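Peer 1: The following blocks contain the structures, represented as structure tokens.
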Structure P
Amino acid sequence: MNVIKLGGRVLDDPQGLAALFQQITQQQNFQPTLIVHGGGQQVDDLFAKLNLSVVKYQGLRVSVAEQMPLIVGALAGTVNKQLLTIAIKQGLQPVGLTLYETGLHVQQGKPELGLTGHCVAPFEVSTLLLTLLEQRYLPIVSCVGFDADGQWLNVNADEAAAGLAKALSATLTFVSDVPAVLDEHQQPIDELDSDTLQQLIDAGTLNGGMRVKVEHALTVARFLQKQVRICGCSCDTRHHSGTLINP
């Protein structure tokens with residue numbers, strides 16, 4: 001079982017996505033795959049067109065209630081359906097979902113971050129998702145979640161992918177607009193573990209979104225006791241490329 005998380009500017013790279021989906025087509029019969037995607041940059045682009053400000057708290061996006069229809073529309077609507085279009089062209093049978101349909105449990109986080117959600121235990125998935133995977137459909141899951149009261153929440157897509165990989169005991173690959181985790185000389189790092197990760201953090205080499213991504217990947221690697229990969233859209237998900245995160 002593969003969980004592949006798409007994010008960053010790779011979502012604006014239809015040719016790269018087509019190549020990735022073609023790989024999935026070739027292995028779907030013997031190794032079912034699930035896609036999780038973000039779309040923060042696409043939301044920012046939409047807000048810029050509408051002359052809306054992006055509210056942040058300590059560097060993190062605040063999902064303001066009044067802006068949630070636009071955020072949900074961009075993530076679960078536009079970005080999700082654009083990915084479906086590319087997948088269909090590659091001969092796949094994609095199904096667009098939110099985190100709710102997958103069965104993953106989500107609850108609201110810090111009030112300062114507005115309607116931002118987090119994945120919580122127990123990590124389990126729905127019969128619907130398992131059936132889709134068994135029938136070799138390709139679930140394409142946006143990072144929109146719902147809590148127990150039906151409140152929609154904006155969940156970090158890396159965290160959502162990690163939660164689903166935990167629930168499915170799946171192999172996890174983070175596909176982004178960078179080919180790998182880079183060292184201080186901007187060269188790809190083949191492998192990382194907790195010790196080398198801490199060294200990069202202490203040196204100030206790893207920060208921002210990539211630090212969050214690697215920390216999520218390390219958490220999943222430890223839980224699954226298997227390697228997690230971070231790579232660019234052109235990587236072959238079946239073979240070594242990008243950066244492997246060791247548990």
Structure Q
Amino acid sequence: MNPAVFLQSVSADYSGRPALHHVSASFAAGAVTAVVGPNGAGKTSLFRAMLGLLPSRGVIRILDRDLKSWSGSGLARTMAYLPQGADAHWPVTARRLVALGRIPHRKSFAPPTVEDDAAIEDALLRCEAVAFADRAIDELSAGERARVLLARALATNAAILLADEPAAHLDPAHQLQLMELLRAEARRGTAVIVTLHDLALAARYCDDVVVMQAGQVATQGVPDLALSDEILARVFGIGAVRVAGDAGRAQLVACRPLGFA
């Protein structure tokens with residue numbers, strides 16, 4: 001089966017400076033793939049290139065079609081995007097915010113359809129947000145808002161979900177809950193691509209990991225290989241403590257800067 005997203009020798013510049021340099025990677029349907037790397041490694045630039053928001057050179061294929069062959073509306077229906085730092089600070093209800101995820105499927109000024117309403121309710125249900133769907137978004141906790149914002153992306157019913165640092169600024173319990181929701185979405189067949197700073201979350205919840213460094217892919221593979229001691233030391237400058245986890249997968253439970261006891 002061809003990957004949902006395929007990149008070969010992709011390069012891009014941002015504000016006149018190189019942002020991506022000969023990046024090659026693939027992202028499978030029905031899997032959660034983490035994109036990790038130090039600050040400034042190019043993770044967000046990679047997302048922007050895949051979405052067609054950052055002009056690039058090289059090959060980017062979305063569902064086995066060249067990125068340049070997609071219309072803007074077609075791409076918006078195919079790739080849902082949860083940007084870094086996404087939040088809402090106006091007094092709209094959670095349900096109405098989730099309804100924005102249906103915009104790519106509607107003609108200008110057209111009223112919501114029965115299909116739209118069903119997709120909104122389904123997204124709220126999948127994100128366990130039905131109980132507060134009619135409350136104002138600015139009245140919700142950070143964890144509740146994170147679930148609503150994810151529901152907005154899921155309401156698009158896109159084949160590919162890109163989530164840029166969705167676990168940032170959440171407490172540990174809500175981080176775990178969010179990652180469980182992303183895993184559930186992958187089980188539905190969606191290609192879930194998520195940037196993470198927390199390597200323990202990547203090791204525990206992701207099927208595949210792309211490690212970026214200075215705008216390039218340092219390695220890609222299953223967590224045990226992509227987050228090996230050698231990669232952690234070379235790319236992140238850290239060591240890790242590991243314990244046995246689910247299904248025999250090693251879990252990263254603590255990291256330390258190299259050179260410290």
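Readers should treat all values here as calculations from the given coordinates under stated rules, not as data from a laboratory. It should be emphasised that the depicted structure is a prediction, and the values quoted were computed from it without experimental measurement. Cβ atoms are built from the backbone, for glycine too; each structure is taken alone.
Peer 1: Given a value of 2.3 for distance in nm of label points 7 Å out along Cα→Cβ at positions 66 and 106, point me to the structure among P, Q it was derived from.
Peer 2: P
Peer 1: Match the computed value 17.1, 48 of Rg and Dmax of the Cα atoms in Å to one of the structures P, Q, and report its label.
Peer 2: Numbers: P: 17.1, 48; Q: 18.6, 62.
Corresponding structure: P.
Peer 1: Quick check: 0.8 is what I get for distance in nm of label points 7 Å out along Cα→Cβ at positions 50 and 74, calculated from one of P, Q. Which structure matches?
Peer 2: Structure P accounts for this read-out.
Peer 1: With helix-only ellipticity at 222 nm (-39500 (n - 2.57) for each DSSP H run of 4 or more, over all residues; to 500) derived from the coordinates and found to be -8000, which of P, Q does the value describe? Don't jump to the answer; show the numbers that get you there.
Peer 2: Working: P: -10500; Q: -8000.
The value was obtained from structure Q.
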